[in-house]
Structure I
Amino acid sequence: MQTKILYLFTRTPLHVGAGASVGAIDQPVQRERHTGFPIIPGSSVKGVLRDHLRSLDNSTLNSLFGEEKAAGKYTAGKISFGEARLLAFPVRSAKGAFALATSALTLQRFARDAGCSVKVPPAPTDMTCLAGSKLVIEKNGQKGVVLEEYRFKVSEAFPTEWEGILTKLLSDAVLSGAEGRFVLLSDGDLSHFTVNACQVNQHVRIDDESGTAEDGGLFNEEAVPSETLFYAPMTVLSRGSDDNEVFKALAREQLIQFGGNGTTGLGFCSIKLGN
């Protein structure tokens, strides 16, 4: 079996919903249970890619993605689509506008899944970070980074090897031009931002008959912000071939919409399948 990595970089906010909630957010995004990091489920990745690649002939699509043979009876596809996991999350910064925040855990996961041999730096302590030059504020001989309303002490610079890897995953202008913008946080600090620093949009339901707002129709919807970097493993199963039309079609960088509310501009991502 061969695994390749699909990279996704959000150009617009992304909402892959987890359904209704009894919490402060009426329609939250899907998250990992143990970390709080946002995800795109593998089923969503598979469905979107199948629709995007509908220009391929039906026999190829059915062979690689699976098909319904008869009512209630299906055949499995030849590619396993993993969930898209977080690799870098944008956080508002007092200097440089925003930072691309990551952590030792996210880099370790990526190194494991992508077969990357570059050493992951040790996790910094809470409220300490490894930061790029565009984010650092120096005063009275001390270096710090201000993310949202929190000040972090800079212990050292963000590793140049990892910066080189992350900026070359896609040719998207924002990501490829992100030198000096990366910051390595503790796993807990990154989890805090991914839970509390997503975009929340207010909406109101419209009554079809009156054309006005419904009583009690106000609701809010959470979205992962633009400039969020995800990666999703795609594995060819034993009955499949590495030389397949899906891998070939995704080898070039392109724009695809994931999640809900695509007609209002949400979910557009730069994507590319890595080697």
Structure II
Amino acid sequence: MMRAPLAVIVTLALAACGSGTDPASPALWQAHCADTQQAWLFGTVHALERPADWRGDAVDKAMAEADLLMVELADPDNAKASAQVWETLAKSPGQGPLSGRVAAEQRKNLAAVLDRTGLKDGDFAGIETWAAALTVAQASSRQLDSANGIDRAVIAAMNGKQIEELEGREAQLSIFDRLPESEQRDLLDAIVADAARGRDEATDLATAWRRGDMDAIAQESRRGLLADPELREALFTARNRRWTARITQAMKRGDVAFVAVGAAHLVGPQGVPAMLREQGCAVERVQ
């Protein structure tokens, strides 16, 4: 039975620091806007091979000062809700085998990826192309465990503070679901091409995240599916624009927000820090 690959796009998890963890120094920014308005921007990663020791003085200080936590998904443990959204959006009869939805030059690669991951071409007859693409991406990143991701750990660490959801699972998956079929197929082609080359974007991002290497994360954010202008606008730039508006609203009403989102959303001229600077905020990286 095909499992909904929500780990690819929704926020994930980790138990608190402890033995057997990898050291990590994830990036953190402080934003000051209009006198006393303030927010913290913390880059997360959605899956890791092993737990990470992500806490430190700067992060602890930021979490202590914040009175609001802003995350992509507020209840990542709600498997029932995830399954319901997946059932509603991802499934549609009569889609046909996956090999008929990739470019001709990718069919050999797709066959190799399906064979390696244990998936079958016919498994996707009732799955929309975007959802099939995410399933292939998840299956190709099996060494990463969503139970070792960071967002859920941040939620646990800030227990008792107000949480504001920036998107939610339905809104996140709806971004993919609204893509034209041509763009869904571009998404599938990009994921198959990366998987066939043995390139695992999620693993590369996780490695860079542990080092706080935002230059490497910026490079990753310009490759693969995000190199496609339409996909980049839908999956990256437009989301960052909406999040920036929400963060600005929180600051204007007097909240000090700790914003924990995927680290790739915090890089480059279309990243959240850059968008806040465009609005006149001073944004400084503090870790």
Structure III
Amino acid sequence: MLHQPPTSPSDTPPQIWLIGGTTESLELSKLIVQQSLACIVSVTTDVAQAPYPCSPLLQICIRQFNSATLHHFLVNQNITAILDASHPHAAEISQLAMKAARTFQLPYLRFERPWVTEPSPQVQEIENLQALLTPEYLLKQRVLLTIGAKTLLHIQPWQDRSTLFARILPSEMAFQAATAAGFTSERLIALRPPISLELEIALWQQWRIERVVTKASGQPGGEGIKRQAAEALGIPLLVIKRPQIVYPQQTSDLGDAIAFCQQALQQHS
């Protein structure tokens, strides 16, 4: 559904579609509003829409797209360019957006948050979630999972072979997903990033964690803090690599992203 009522294509000015739900998309939305550019931000939950600025130039769309609904959205909202600031592991929406950009011949720019590259003896990179699900990493271990609530269902078969804990976002959807994956309330904690190093360390100690699993989500996702905590406590940190996606163009510079939006809208003014 739309946070603001949709209008007909004929009444809708050309807009940027900002794929949101991250701290970068929030920062980009503020800059876009400052530049008086028309934009619609898509997020997947009610909670995620709250931080975005209130402006007549900015709409918030709460929706999980498929190919058919995305095509309708692009036409109905008169989208003239796509700025993808989704989470580094949200491969599905990025692939869908790139395919739609090709179909509709729309400019597409990926805003990619920088990688955390500091070496650490406690960090071990894992290719994907499936590679994690082995006795080597999980059997008879006290494991903290910070991989997103939706992903926890894949870990469910290990509930009786390991002692699993999970950190999730404070939302009903996340809690339901974690519960469905077999996590009880005493093995769940709901916190929204950023999380301080002190709190991270205290949580790991409280639960007597022996290893932690996270995603290569960059500094905004708390990866750097987890690396520091793992080193401080001597605990292995298993980092699931980002999906290997080839983007037509990408940047990590806010100025480049705003220039992209300005150019796209100027071409339709």
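With helix-only ellipticity at 222 nm (-39500 (n - 2.57) for each DSSP H run of 4 or more, over all residues; to 500) derived from the coordinates and found to be -5500, which of I, II, III does the value describe?
Only structure I yields this read-out.
From which structure (I, II, III) was distance in nm of label points 7 Å out along Cα→Cβ at positions 63 and 207 calculated, if the value obtained is 5.6?
I
Could you tell me which structure in I, II, III was used to calculate distance in nm of label points 7 Å out along Cα→Cβ at positions 71 and 111 as 2.9?
III
Rule-based calculations on the coordinates, nothing more; no lab input. Predicted model only: the values in this text are computed from it and were never measured. Cβ atoms are built from the backbone, for glycine too; each structure is taken alone.
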